[in-house]
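Coordinate-derived values only; no laboratory data. Remember, it's a predicted structure, so these values are computed and weren't measured experimentally. Cβ atoms are built from the backbone, for glycine too; each structure is taken alone.
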Structure 1
Amino acid sequence: MKKTFYSLFLGLASITALSASAQSLSSQLSKVALERARPQGRPCATMDVLEAQLAATPRQALRMAEIEAQTGRYVASPTARRTAAVITIPVVMHVLYNTSAQNVPDAQIQAQIDVLNKDFAKTNTDAALIPAAFAGAAANTNIQFVLARRDPSGRATTGIIRKSTRVKSWSANDAMKTSKRAGSDPWDTSKYLNIWVCNLGQGLLGYAQFPGGAASTDGVVVLYSSLPGGTAAPYNKGRTGTHEVGHWLNLRHIWGDASCGNDLVSDTPTQQTSNYGCPSFPKVTCSNGPNGDMFMNYMDYTDDACMYMFSNGQSARMNALFASGGARAALATSNGGTAPLVSTTAVETLTVFPNPTAGQLSIRTGLNTPAIKWQTKVYDLRGFEMKQVRPAGDGTVDVSALPAGMYHLVLTDGTATQHQSFRKE
């Protein structure tokens with residue numbers, strides 16, 4: 001077992017002595033980070049990004065040192081750790097796509113949220129695989145996630161932003177986080193966890209920003225094919241999201257990014273370096289026997305199917321962010337996960353497109369979601385129902401069998417009825 005040392009950040013604070021050449025150094029570090037040979041396995045650029053940020057913004061080291069000091073006080077307080085309440089974090093997903101495959105469906109995004117919730121609550125089914133030696137250290141972190149239901153202006157939302165972009169692949173330079181570079185601007189980072197889902201180049205699976213960085217770039221980036229059911233096997237069960245959100249919540253790689261390094265957590269065994277694939281238990285390194293490495297920890301680099309726990313020490317470290325004075329405490333009171341009140345007498349406005357159409361009609365709500373609760377019937381201008389029309393039940397209607405001409409669409413949800421006209425070409 002290793003002791004937690006916060007002297008690392010006292011050392012980082014010395015970066016404030018850098019001269020005006022910090023910007024030049026940042027540019028050099030960024031170039032090194034991009035050219036650095038990536039290891040086989042799970043490539044995470046979080047530490048490369050942190051290195052560049054600290055060089056470019058020396059005061060960030062001071063902010064992170066303050067966060068570490070607050071974390072140390074929290075971890076040392078048994079009372080604070082016992083009274084930790086469940087924190088539910090509103091999430092906005094920015095889906096940036098250049099191809100249809102990159103435009104991941106709503107169901108896959110919800111599946112990623114589900115994976116996060118199970119992993120952070122220790123309700124993931126593979127938690128049963130945790131070795132007995134580490135079972136007592138496995139944690140329910142008391143942190144949960146929900147797709148945003150209220151946008152920064154107070155309007156209802158699905159929590160999903162979709163944007164077609166000319167960019168074929170992105171790097172770890174944060175370009176996807178700004179519309180000025182063909183990306184998507186973050187929502188208020190004190191109220192939402194922003195996750196960008198996109199096509200990453202350079203073999204990257206994802207990266208995150210630690211607490212203490214700039215608000216304009218705060219959040220998590222993941223490869224679109226790493227979401228549950230994606231094509232990035234063996235990294236396609238959503239654990240890239242879990243790993244990167246762990247970084248966003250102030251967790252380091254479990255090996256401390258050094259040979260037998262320090263991850264600032266007391267109950268994770270010191271280990272020599274990152275693990276890949278699915279190691280056999282025990283794997284002893286750095287004289288950490290008989291239990292060896294906690295390679296099944298989400299903050300290692302093993303395959304998605306072989307990581308399935310956070311430790312109690314990691315949980316305490318994350319919870320510290322939401323305590324009084326914590327760097328992410330404002331998220332604990334965000335209303336972004338609560339839908340705004342809507343008058344029960346309000347009539348939902350529906351949109352029908354394309355109009356005219358040659359075959360398919362799509363019916364969308366005012367929130368730009370499929371109008372699945374609305375039943376559809378089509379009539380010709382004489383009032384005869386067109387029986388050959390086939391509603392699909394997913395907000396679409398197949399009208400390809402209709403002759404060309406004008407038609408009348410009647411939509412009802414059981415209490416309200418709306419009428420639309422369309423032309424079949």
Structure 2
Amino acid sequence: MKKYIVLAALLSVAFYGFAQDVNKLVDGADVTRIIKTLSADDMQGRATFTPGIEKAAQFIESEYKQTGLEPLKGNTGYRQNFSMVRSVPVKMQATINNGPVATDDIFIAASNSFNWVNNGNITVETIGAGKNFVQEYMGYMHGHKKAIVFVDSVFAPTFKRVRNRILSGSVSFKSDTGRQVVFILGKYNALKAFEVNYTCDSKELPLFNVAGMIPGKTKPNEYVVFSGHYDHLGILKPMEGDSIANGADDDASGTTAVITLAKYYKKLNNNARTLIFVAFTAEEIGEYGSQYFAKSVDPDKVVAMFNIEMIGKASKFGENSAFITGYDRSDFGHILQKNLVGTSFQFYPDPYPAQDLFYRSDNASLAEVGVPAHTISTDQIDIDKYYHTVKDEFSTLDMANIIATIKAIALSSRTIVSGVDTPTRVAKVEADK
């Protein structure tokens with residue numbers, strides 16, 4: 001019994017030491033400076049393909065450089081450059097069984113113009129009421145099919161939101177030029193005849209994630225990823241004289257956490273595994289930055305991904321709490337909570353299963369290839385009146401909540417970073433689209 005008391009005392013001392021490190025090395029004033037800068041009006045809402053996102057990227061690069069991060073292997077700088085095709089629909093028309101499809105009931109995912117008239121190589125598929133529309137849609141977007149997809153009317157609200165986004169322009173990888181998917185809302189009798197006319201304006205444009213790393217000391221070929229997305233919506237319809245969607249919570253808060261954790265672990269300088277800190281681009285228009293990242297790393301070498309999304313306000317569970325998406329898909333959450341024993345902070349399973357959050361953030365790109373990749377958030381997404389509006393500004397943030405969550409992630413990640421714990425893998429998603 002005595003030896004167990006001694007062991008418990010030693011563990012308590014060790015944990016106290018970690019807690020002291022976090023309180024000493026996470027600078028609250030610096031956290032405030034970073035998030036204020038990223039969400040300032042002069043970033044113009046950080047929309048993809050705009051001067052604002054370029055300015056944000058330069059700022060993140062400067063923070064990485066001051067911190068002393070190394071570029072990813074094969075890169076000369078912190079930018080992970082790639083290009084995509086941006087397509088803006090000019091015409092989307094279809095007839096099914098000789099009857100026209102209503103304008104609001106169709107959208108098309110393709111990067112080139114085409115005309116179909118009863119083509120024999122087109123598959124006809126459905127997204128029924130019992131399926132997950134977001135997951136099914138993302139599967140088509142990641143694939144190369146030519147298909148007509150009928151969508152059950154139960155998904156009408158989500159269908160309309162996706163359609164509006166497509167109308168303002170969509171992006172795709174150059175390799176996705178074979179993908180031509182026509183989404184039609186509603187049920188139709190057996191398809192006997194169809195015609196689809198699609199015209200778009202397409203242009204190849206550059207994109208870039210901003211990524212740096214701290215090489216592992218003893219397990220350099222095993223990676224732990226800390227991520228957030230630095231893009232947002234840009235300029236929106238004016239509301240009370242304001243048109244800039246600053247994205248302070250979504251996701252300047254997560255990007256700030258990534259930069260802060262990079263500084264924390266660089267100061268500790270004792271990580272066994274290689275740590276990658278990446279700010280993703282183009283999350284708001286389809287998670288394209290994380291998709292590219294997932295293709296550029298060996299997923300079998302990535303032992304965990306801490307994706308951080310919207311930690312700017314207290315969660316529904318109260319102060320000192322956050323939730324983890326896909327909690328039941330691996331033991332990632334259990335490991336994190338084990339490392340927080342002795343603190344007042346608690347991680348909970350995602351309380352919003354109907355929102356499909358596991359597939360609505362950048363963690364999904366790596367989870368699909370088997371990585372225990374999860375998003376940590378505190379946002380009350382069902383009642384957040386500032387979400388995707390011009391009101392998502394620095395003044396609405398709870399800085400104490402942000403700082404507490406960053407410290408909790410730092411403490412809870414330590415046994416994964418040190419190589420002691422390895423989360424179980426997530427089931428891979430079959431590429432059947």
Structure 3
Amino acid sequence: MRTSFTPEQRRDPAMAESEAVIRACVHCGFCTATCPTYVLLGDELDSPRGRIYLMKEMLEQQQQPTAEVVKHIDRCLSCMSCLTTCPSGVHYGHLIDHARTYIETHYRRPLLDRIMRRVLAAVLPYPARFRRALGLAKLARPFAHLLRSIKALQSLSAMLALAPAKPAKGLATKGAEAQGARLGRVAMLGGCAEPVLRPEISHAAASLISRMGYEVVVAPNAGCCGALVHHLGQEAAALASARRNVDAWMAEIEGAGLDAIIVTASGCGTTIKDYGFMLRSDPAYAAKAEQVSSLAMDISEFVAAKGLPTVTRPPGLIVAYQSACSLQHGQKVTRAPQDLLTAAGYQVRQPAEAHLCCGSAGTYNILQPVIAGQLGDRKVAHIAKLSADVIATGNIGCATQIAARTGTPVLHTVQLLDWATGGSAPEAFSSHPS
């Protein structure tokens with residue numbers, strides 16, 4: 001795509017990167033067929049190609065964003081399905097992130113939208129605050145249907161509907177000693193939303209990794225990866241989170257050493273693997289961030305690379321595998337989770353339209369509840385046709401979005417792998433014969 005950015009604009013690293021991404025686009029339109037919002041809405045401006053035109057015009061002309069442009073940019077899920085289908089290697093993700101940062105600094109949103117975004121940024125990345133918010137949400141849930149009828153309050157209604165009816169049991173992410181011969185040492189991301197909503201996921205991961213012969217540690221000062229605020233356009237907050245985590249993990253690397261940084265929430269993994277790019281212009285952090293990114297691995301990647309422990313009690317259940325967008329499109333991890341589940345004795349089935357997003361996408365199911373709801377219902381309808389005993393996924397957002405729409409247990413892939421290789425049975429199957 002032809003561009004006309006000025007030399008002065010190109011001196012800004014972010015603007016120069018965006019121009020390079022835009023120029024790589026050849027207008028082929030392959031991305032439209034796999035874009036969830038285009039599939040639903042049929043509007044070219046709600047496709048990657050259409051949004052690239054909007055972003056080019058906005059950035060190149062340094063325009064004040066209009067409500068119409070912001071609407072179409074906001075509708076993007078950042079699912080990265082377009083990255084999988086693009087034949088030209090257009091890194092749409094970096095472009096949309098820059099556009100969101102630009103909008104955040106050049107556009108004044110309506111009051112309720114501003115408040116909701118500030119609340120999400122101030123609560124979700126902080127586990128203690130998030131737990132307190134869930135307590136308040138439990139009290140307000142009976143009024144969710146009333147809020148749903150008021151368009152301006154639909155985001156609040158969606159947030160209440162997604163809040164779990166019962167608080168999660170268990171402690172936050174914790175480490176574990178290696179069992180048997182010690183083969184190495186890994187750090188595990190503590191995270192923010194996952195340990196509050198599903199602490200059992202990290203417990204299963206630590207159990208499995210320790211049984212593989214690896215010591216598991218949690219860096220004291222590591223926290224939210226920054227993805228939530230990054231996708232809200234709050235670049236400074238996202239980079240602050242990245243720097244804090246880089247410092248925390250570098251202390252472990254330079255101390256006792258690390259073989260990998262394990263992530264169980266694939267949305268976080270995609271962001272951490274991008275730290276090298278995010279901090280590329282920071283001379284104090286660029287090299288360290290690149291090192292951290294190179295060590296980041298999804299839990300399924302790590303287990304596939306090192307080898308699944310001996311399967312001691314294959315449950316033999318039918319598993320519907322929901323491939324999280326951040327894993328299959330963002331990180332290009334496609335076969336490992338399914339192959340591991342099969343090796344662990346499960347019958348794995350994948351739903352139709354497996355490439356399409358379930359509608360979770362970080363805070364998308366709160367900020368864009370109508371589209372997210374349609375995508376969630378569509379995903380669950382395809383999964384229902386598989387007659388599965390359990391649904392497996394690799395991201396807390398997908399698990400929350402899907403669990404709100406089905407009575408079938410929804411678990412993280414690592415919970416099923418841990419169970420089959422000697423770990424505790426997930427609560428939903430605690431009475432299942434071993």
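Upon calculation of FRET efficiency 1/(1 + (r/R0)^6) of positions 73 and 297 (r between Cβ atoms, R0 = 30 Å, to 0.05) from the atomic coordinates, which of the structures 1, 2, 3 produces 0.75? It traces back to 1.
Each of 1, 2, 3 could give distance in nm of label points 7 Å out along Cα→Cβ at positions 201 and 393, but the derived value 0.9 comes from 3. Upon calculation of helix-only ellipticity at 222 nm (-39500 (n - 2.57) for each DSSP H run of 4 or more, over all residues; to 500) from the atomic coordinates, which of the structures 1, 2, 3 produces -6500? This figure was derived from 1.
A value of 56, 41, 20 for Cα extents along the principal axes in Å, for residues 129-288 alone, calculated from one of 1, 2, 3, originates in structure 3. Looking across 1, 2, 3, the calculation of P(r) over Cα pairs in 20 Å bins from 0, in percent that yields 25, 55, 18, 2, 0 traces back to 2.
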